[in-house]
Structure P
Amino acid sequence: MQFSVAEIMGWLGLFVWPWIRVGGMMLTAPLFTQNAIPVRVRVLLGLALTVVLMPAVASVPQVDPLSMEALMIAVQQALIGIALGFLISLPLQAATIGGEAVAMSMGLGFATMADPQGGMSVPVVSQFMLILVTLLFLAVGGHLMFIELMAESFQLLPISAVGFARDDFFTLVSWGSVMFTGAVLIALPALVLLLLVNLAMGVMTRAAPQMNIFSVGFPLTLMLGFLSLLYLVLPSLPGRMYALWRSAFDAARQMLGA
């Protein structure tokens, strides 16, 4: 059995370019970017997903893989994958920023631990929020919706040298503000309560200067901060995160031209 060069190049294009897009999405997508997952496992998972998603690929351009056009196609697929994965990861970053804001208000800014996803030290409350929303992402089927988005991307934006339009990148940038807005909405109940506590401590300091406010205020702030997390932030967290994820997936499909 003999195969022509054109057939071999077609098979390479049918696998390599989708793999570049899938790999780009996994580089920035939630859950897949954690350092706890070995690089070898992530590479094998990307290859397996590419094989599964190959039937969803409509067609690939028949170009020389060593030409400049093939290089442009590869770059476009990487940009598409990275942008989509980054967009879906922003709701998780919103929860992380919200947890960091609560930790700073509680006085726990000094209590940090390593973040396996970001590769840096973050407050303990922020890491707790990240783990919790990651579990929520799995509970609501976010990983399945993400794989579905991968398959839809090959139908809505086929593999070619044409990528996102300029307005699509503006949509991606505008989601940076949505991330901070979501962080404020998530942490707002606890922040308001802790602000009132700090104001009360300030009034007590002015009324009784001889009182050691640190020995009273710090434990009280910690206790009320944890209570606000348990009874004000966590009950509303699933609904807010689901709304953010739904908006993120809708924005991703809008960028793809749906």
Structure Q
Amino acid sequence: LNTGQRPKLDEFDDYNFVVLKMIRFDKDEDRILTEQLSIVFAEKFLLTFQEQPGDVFEPVRERIRRDRSRLRSAGTDYLAYALMDTIVDHYISTIELIGERIEDLEEDIFAGENQAVMEKIHRYKRDILLIGRSVRPAKEAISKLARLDNGLFCDATLLFVKDLQDHVNHACDAVETYRDLLTDQLNLYNSVLANKMNDVMKILTIFAAVFIPLTFIAGIYGTNFEYLPELKFRYSYYVFWAVLLVTAGCLLYYFKRKRWF
């Protein structure tokens, strides 16, 4: 089977072919894993094909092991629904896990972890994009499944499929919400960074504004004129420093009154 197929539903006279992307979060590697799952089911059989060992279907197996389980007495249509429902549940749980991390980014932004925050934002954007590529086509496939009329789904199971349709719609909405939230956080990050740069520039501007008149005064007495009356004054050095300090103090007081810092 081609493992690069887009999630879809192909309807035939006596069987259905469903392709979905199975999503798992690997806590050891701290990343999202995707895998194609193909389901072929008819009235008397159901087959699944996947790329690698391991899956998300342990809850389904546990239900099958229980006595008087609906999965034991229902047909293949209900089993197909149960498998797809488990996949969609993992969509939602994975999105919520990534969403919690995205929501925590705001604290990191204001904490000033510049490089680390930018890396996390781009990483979570890639994760949400990856999930969205699986969830949006799955929404189309399940919507088509809810409208099936080839007799392979009984009316009772179709009611569950319509509920599954609501779940996958919720997953799609969550993907869009967190994608927009990441965009807002990126804008917030840029705003915080710009504000910090503005604060630095403001301090530098204040220093420059203070030292410009001091430099002017010092420049006057650094000229090479042969006669400067103040130079003969006994306390001219101390007066010079007093003028500089008073000038700087007056400027700082003025800036403080204006709340420029």
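Please state which of the structures P, Q yields -25500 when helix-only ellipticity at 222 nm (-39500 (n - 2.57) for each DSSP H run of 4 or more, over all residues; to 500) is computed from it.
The read-out comes from structure P.
Any idea which of P, Q comes out highest on relative contact order in percent (Cα under 8 Å, 6 or more apart)?
Details: P: 24; Q: 17.
The maximum falls on structure P.
Using the calculated result 1.00 for FRET efficiency 1/(1 + (r/R0)^6) of positions 56 and 128 (r between Cβ atoms, R0 = 41 Å, to 0.05), pick out the matching structure from P, Q.
The correct label is Q.
Compare distance in nm of label points 7 Å out along Cα→Cβ at positions 24 and 192 across structures P, Q and report the one with the greatest value.
Details: P: 4.2; Q: 3.5.
Top value of distance in nm of label points 7 Å out along Cα→Cβ at positions 24 and 192, among P, Q, belongs to structure P.
When P(r) over Cα pairs in 10 Å bins from 0, in percent is computed for each of P, Q, which one produces 7, 26, 27, 18, 11, 6, 3, 1, 0, 0?
P
Read-outs throughout are calculated quantities, based only on the coordinates presented, and are distinct from any laboratory measurement. All figures in this text were calculated on a predicted structure; none of them were measured in a lab. Cβ atoms are built from the backbone, for glycine too; each structure is taken alone.
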